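In what follows, structures are represented as structure tokens.
Every number in this text was worked out from the coordinates using simple rules, so none of it is lab data. Worth saying up front: this structure is predicted, and the values here are computed from it rather than measured. Cβ atoms are built from the backbone, for glycine too; each structure is taken alone.
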Structure P
Amino acid sequence: MVKKRPRAAQQWRTIDLHIHTPASSDYQQPEVTMLDILQRAEQRGLDMVAFTDHNTVAGYRRMREDINQLELLEKLKRLMPEEAARLAEYRRLLAKILVLPGFEFTATFGFHILCIFPPEKQVRELEHLLLDLNIPAEQLDDGSATVGATTDVLSAYRIVAESGGLVIAAHANSSNGVAMRGFPIGGQTKIAYTQDEHLHALEVTDLEQASKRSTAAFFNGTKPEYPRRMHCIQGSDAHRLVTDPQRKKNLGVGERATDVLVSEVSFEALVEIFKSNDFARTRPHRHKEMPAYDFIQAAREEGANIIQAFHEGMSARGGKRYAIIADICAFANTNGGTLYIGLNADPKKPVVGVSDPEQGIAQLEKEINSRISPPLHCSLDVHDLAGKKIIRILVPRGDDPPYALDDNKIYVRSEAETGLAVRDEIVELVIRGSSLAQKEEARRPAPVEPSPSLETAPPLPVETEILPRTGVEVVSVEERGGTRYFTLRDLRNGNVVKNVTKKSARRLWHYAISAYLQLPTDLSTLNVQWQRDFGLLGSHKQGNSVRYDLVQRTSDGYRWYFGVTDDGIHGPWKALVGQEDEA
């Protein structure tokens, strides 16, 4: 399945999600007011900020209380001129800048985590959350970065995420950061702290460095032990209004900010970006005196790798289009990635471009939908480069591997090359797919999906489901792009196999699919020999054995079993087919 990302309504907006207020005990200008901070944010061109004091929401609470008090005085018509001016300034600034509540949490071992919430989140809820994270009640307003034993990093990620917050590892590559540079422990702990599913992004201090040793380059999905590519942003970590002229590392509000490409300035838009696999929608904010950031040029300078590929053409002739689809399959099976169509990886070579990008996208959509299984949700869009049109394809790391091209070709990505998976790689993909399915089932138990035929079945008495021990059960069928994809349960081993087509099905599977497709739309016309809720559709001889086609009524409708042999018949099925039950 291909998704086109609408870009017309999107704009680059500037954010700083790491701003302290005088509520933090280490704030360097205690005389600063909340209005001062908002005014400085306006001067720096910020569209969205988050107040993230150390282990407290006291600064954000004081701002809300100040506004509420002024509005109450206004309602009572008791506002003094100076108070009216202050309230008007609050309203003017808050109409331009979205202020998000949050805090910078200190987890065990001193790791810092930015926890950011939607503006409608109540302060009292955030204070209760801080208590749940083991911040002592008597220290809720202290704003101290040192609060003793609290909560471990992974538990904090989960608790904040489940409370509706954005979880961002603060200054991950520096002191108190989860990337643990200079920290005496590492290995699996560092992997866990930077790859956890509840962590939305990393805040880094070297986002503008083009070096391959930068933090963003390290966590870009090219490392086998760090397969999840992380969104990386930068924030000022401002503990003062403007940068300290004596100590340049002490930044002011908005001095180190991030641009995000969004359709609206909202908390929900931020969440959508950090949950997407579009890593070109964030960039380091460049002040006017600095050149604009070009993510395609940056990608070319980085070159082809395990998460990035370039194709100058996409014609079917010469296998160019097949190579693109093979790369997409490989990215889905590996770490996800981005393909650029219409240019060479070498930045010194001229841009070729795509002459008709809309037609090109339509062709690629058709190929992806019809040739890759199971369904893969990619995003395709068009960009301008050197006066030419470039197609970009965003491929996620698939959540239902292995993905196959033309039913049986399983590709993987290694370094900058795409190749067919070997046996052990296929096994690993199957294990990964099974693990992801188990996690999803534990998170949200899925109901049994009946096939289209079952949906028309009348309500019937509940009967214990007793599956035959051989044959094939047709579990469900789905049509995509004019092709029917079946989910089958092989009753000989219990394995459930998805995305089987009639063309790709093995002999017994093929028979089961063919028999299933011959069932009438009106099930009442079906000639079935019933005994209670167990039915015989028919039987046929194959060699020296007899194979049965069976049906079972359940509370959900019908279940269909085809090609069952004598040794798969047991329990109530025996009487149905005329076998004597064993003593």
Structure Q
Amino acid sequence: MRHSTAHVMAAAVCRLYDDVQLDIGPATENGFYYDFDLPHRLTPEDFPRIEEEMNRIISEKIPFERLEFTRAEAEAKLREMGQTFKLERLAEIPEGETITFYRCGEFMDLCRGPHLEHTGQIKSFTLLSVAGSYFHGLETNPMLQRLYATGFLHPKELRQYLAQLEEAKKRDHRKLGRELDLFSMHEEVGAGLIHWHPRGARVRSIIEDFWRQEHYRAGYELLYTPHIGQANLWETSGHLGFYNESMYAPMDIDGKEYYLKPMNCPFHIQIYKTHKRSYRELPIKWAELGTVYRYEKAGVLHGLLRVRGFTQDDAHIYCTPEQMEAEFKKIMKFAITIWKAFGFSNITAYLATRPEKAVGEVERWEQATNALRDALESEGVPYEVDPGGGAFYGPKIDLKVKDAIGREWQVSTFQFDFNLPDRFDMTYIGEDGQAHRPYMIHRALLGSIERFFGILVEHYAGAFPLWLAPEQARVLPLTEKQMAYAETVAEALRAAGFRVTVDQRQEKVGAKIRQAQLDKIPYMLVLGPREEEQGQAALRSRTAGDLGAFGLPDIIERLSREVDSKGLDAENN
């Protein structure tokens, strides 16, 4: 239905404007788009006119007709239509594949389909936005206009989706990052490079400390590796051959080429190879919060979610074939525990299996794929299979979580690798005294810390739970007379391990409460003459309002219980 609506949108644009060049108009997860080249610059002011024309086409109940062409006929037809972008798309269709057009009234398009029977079956839609998009995504190609829209089978679903979009705008991590003083980016420094402000850095520090603590508990050891490496390292790993477009230009150091690292894997392998390994040492589980650098085109950079320099919570597990299945179950259990601790309980998975072109024996692929499947089923994680969707070097699992407003985010990846152990000639001495290849598992749990932080900001709308909040409590003295007592209260809370500030402004307490609410502070401690006299504080919650007056020991106990109850299962390893 969405793909058919994309054709109706293109037909409407062609009816309304002259000299329209068409590119592609696919359906997406939550809607569809179409890429156009036309003299008129589309703006949101054009949307009502286009939607009106679309509704006219829908009301006409025009059939979608499938037409088969030979390659020569298709080329001739597109030349007759003057559609140069479509001619390039035609050239990309493999020889022997059936070439089809779909006609909808006077509108005809090179398209695989499928489509609805007629336009009258389209139910509800709306245009959303327009943006620039390079043909084929290459900056050297012409810039097209990409018109985004969405459509649903029922108007109620459309209303719900539009409400979700409005809520998403309020939760946009870029907007909240400015309002809450969490992070910034600067043109003078470069696009896609993040500056962490004290409040954002505080949350990041909490995340990373928790990450380290839980990894040690789960039997991992932590590594630190360099930010650059010689060209021969990346040649051995294959990155210069397969990943060169995402790597930054080399730098000359002492007559040798060095590259900023796009991944941590080769460095971990170098540590593995510092001495002979015995089967008795395996499994080896190493993790690193390693900063990497990857070139992303300017058009795809997006706040914290798509950057050029980021810290990856990377881990590699080296094990024997016999240990593989058990290790993967531990990984899965560990991942679910961590995600639940951060407030994400709706978790699904995608199991990607062996593609046509793959390295490694089929038997090893089957063994690894079965281990992934068993790990998912043992933890009761719902999953879909992506046949042939694995990388050429091993099968993988992608975990996706849903946030507070129902959006799905791809987060964790667990990937077998039959390639790098061979490339780097990794071995261990088995029980038989012979050298064997270890199984290698890549494991990115949170993924990029920057991207994870952006997701976390949007999930909580900036109102972090107590254990993550950069400022957990704010002390609000009624007058200057309570200032000394306010400092005493703050010091007591700090001594108990809480992050606390005192609002020293000469403002009424109502204004101080409003500011604390805007700053999304979990708790406020209001201090007047009575509270000072009785050694108490009037406790106020960000969400529940006034809670009453309590002594400091009771407040500390209450906050401590809340911090401890974030949902982390101690039995995670």
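A few comments on the model shown:
- For helix-only ellipticity at 222 nm (-39500 (n - 2.57) for each DSSP H run of 4 or more, over all residues; to 500) computed as -11000, the structure of P, Q it came from: Q
- Structure (P, Q) behind the derived value 0.05 of FRET efficiency 1/(1 + (r/R0)^6) of positions 105 and 193 (r between Cβ atoms, R0 = 30 Å, to 0.05): Q
- Among P, Q, structure where mean count of other Cβ atoms within 10 Å over residues 89-96 as derived comes to 13.6: P
- For 3, 13, 20, 21, 20, 14, 7, 2, 0, 0 (P(r) over Cα pairs in 10 Å bins from 0, in percent, calculated) the corresponding structure among P, Q: Q
- The maximum of mean count of other Cβ atoms within 10 Å over residues 81-88 over structures P, Q, that is, the highest value, falls on Q.
- Comparing distance in nm of label points 7 Å out along Cα→Cβ at positions 57 and 129 across structures P, Q, the highest value is found for Q.
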